[in-house]
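The next part holds the structures, each set out as structure tokens.
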Structure 1
């Protein structure tokens with residue numbers, strides 16, 4: 001679900017804007033990397049703390 005919500009949010013953003021995403025699913029790490037590679041967005045950072053994964057994406 002976080003990936004779908006991120007895609008929707010990115011569709012409403014302008015090129016160069018950044019989006020912060022929080023997720024609790026460990027598979028989101030791979031999912032967001034693959035998504036950014038395929039869609040051309042930049043995955044600026046990712047990390048995990050206390051079971052919460054965070055991602056910072058920049059729209060292409």
Structure 2
């Protein structure tokens with residue numbers, strides 16, 4: 001399942017980047033995006049749970 005960040009919901013808080021920097025980064029608009037959308041890194045679920053606006057999911 002691919003990791004998806006809803007760009008409209010993301011507030012750029014960087015929580016996902018702090019929890020899982022190998023998978024997430026901020027783009028030029030200061031919105032999070034998955035550097036590797038197919039990553040199976042263990043920290044992805046923690047990043048999903050940490051997002052204060054629920055912008056991260058798997059599809």
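None of the figures in this text is laboratory data; all of them are computed from the coordinates on show. Just so it is clear, the model here is predicted, and its values are computed rather than measured. Cβ atoms are built from the backbone, for glycine too; each structure is taken alone.
Summary of values
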read-out	value
If Rg/Rh (Cα atoms, Kirkwood Rh) is computed and equals 0.93, the structure in 1, 2	1
Structure responsible for -11000, with helix-only ellipticity at 222 nm (-39500 (n - 2.57) for each DSSP H run of 4 or more, over all residues; to 500) calculated and labels 1, 2 on offer	1
Answer label among 1, 2 for the case where mean count of other Cβ atoms within 10 Å over residues 11-18, calculated from the coordinates, equals 9.8	1
With relative contact order in percent (Cα under 8 Å, 6 or more apart) derived as 47, matching label from 1, 2	2
